[in-house]
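J.: Following are the structures in question.
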Structure I
Amino acid sequence: MMLSAVLAMPVFAWELNGTHPIELARKDGSAVMLGEVVFTLKGDRVGFEFKPDHKVFQDYFLSMKEFKCLTGQQEVFCHVRYPYSNPASVTANDLSWLEHAFLFLHKSPKEFGARLWNGVIHKMNITDEGIVGQPQAVDLNLISAPPTDNRPPCGLGERSDIEPATREFGLLQIRE
């Protein structure tokens, strides 16, 4: 019985271990290197830390809060740090806290203020080449109050898929 459970688990050449670059694909085919993600073993889970490349981000002061943003031709794409304590760890079958480390909001360059209802989270999956995050729309007002438990607040029921080509900044990728 145990052997069949092990055989049913997906096996990938890529592992949650070490330091890996993270990039955000643009609609024009180019990519923006956001920095690195460092994975370290923490018991039965894998801890992670995002080390941003501050040179690629611009500082925006939106709705009385500072955001680190990427400025594109059609949109401003701002990283939204998850503001509450969390385990900052994952397993091969549960990447939800990693998804919450890469929350974004988007707005047009002409709009004033933060548009938290224009949130983007990336549904992440491990592949042989790394982790690929498909963009999904989410209302980031979900994180305006502290959670009542230690579960990620932006669950699958709060998200809807976005066609990556419809956003100036689309797929999120963590590679070798």
Structure II
Amino acid sequence: MVYFSQDHRIIRSMKEEDAQAITESEIEQGWSVSVEKYKKRLEDQASGKAIALVAEYCGKPIGYINIYPNSPWGAFGGKGYPELIDFGVLEKYRNNGVGTCLMDTAEKIAAEYADMVYLGVGLHSGYGKAQRMYVKRGYIPDGSGVWYHDEVCKQYGICKNDDDLVLYLSKKLK
């Protein structure tokens, strides 16, 4: 399904062949990734648990985001709110509006399910641009503190500043 199309940019449902193409492109830019992550999103889409989106530019998949309409994870897990998971745009395609189109489309879809959407963002410097973008888009911390390995990190608890250390942010949609 195509959700957005303009100026060689398309936001559409993820297809099976996108998983390998995105994985190869991310490995080329030095990221440590596995195709299994995308295959899981495709499985969740096929079972109705998620909506997996791909940004395509001039026929090439260059970005992605996933909407879980009733996410079981994180700060709002199991409360009927959509969660945005695994948002990314290949580095050489950033700053041309593709990420904005992905986020706009994901938020529009999320608004069909609830009046609020949430996401978890990593805390290390590799997520710095994403952190700033989410704040500019109106996302605010949920107040539960930081999470580590899918649990609230207790005050003075032990954690590591890796991809599993996240802060949950939410945004009112309506």
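Values quoted throughout were computed directly from the atomic coordinates according to the rules given, and no laboratory measurement underlies them. Quantities reported herein were computed from a predicted structural model and do not represent experimental measurements. Cβ atoms are built from the backbone, for glycine too; each structure is taken alone.
J.: Work out the source of 18 here, i.e. which of I, II gives that when relative contact order in percent (Cα under 8 Å, 6 or more apart) is computed.
T.: Details: I: 22; II: 18.
Corresponding structure: II.
J.: When you work out volume of the Cα convex hull per residue in Å³, for residues 98-161 alone for each of the structures I, II, which one comes out largest? Working shown, then result.
T.: Numbers: I: 102; II: 110.
Answer by largest value of volume of the Cα convex hull per residue in Å³, for residues 98-161 alone: II.
J.: Here distance in nm of label points 7 Å out along Cα→Cβ at positions 82 and 146 was calculated and came to 1.7; which of the structures I, II was it taken from?
T.: Details: I: 1.7; II: 3.0.
Traced to structure I.
J.: Quick check on the output: 0.95 is FRET efficiency 1/(1 + (r/R0)^6) of positions 106 and 154 (r between Cβ atoms, R0 = 25 Å, to 0.05), derived from one of I, II. Which one produced it? Spell out each step's value before the answer.
T.: Values: I: 0.95; II: 0.20.
Of the options listed, only I reproduces it.
J.: State the single structure among I, II that was used to calculate helix-only ellipticity at 222 nm (-39500 (n - 2.57) for each DSSP H run of 4 or more, over all residues; to 500), giving -8500. Mind showing how you got there, number by number?
T.: Details: I: -2000; II: -8500.
Structure of origin is II.
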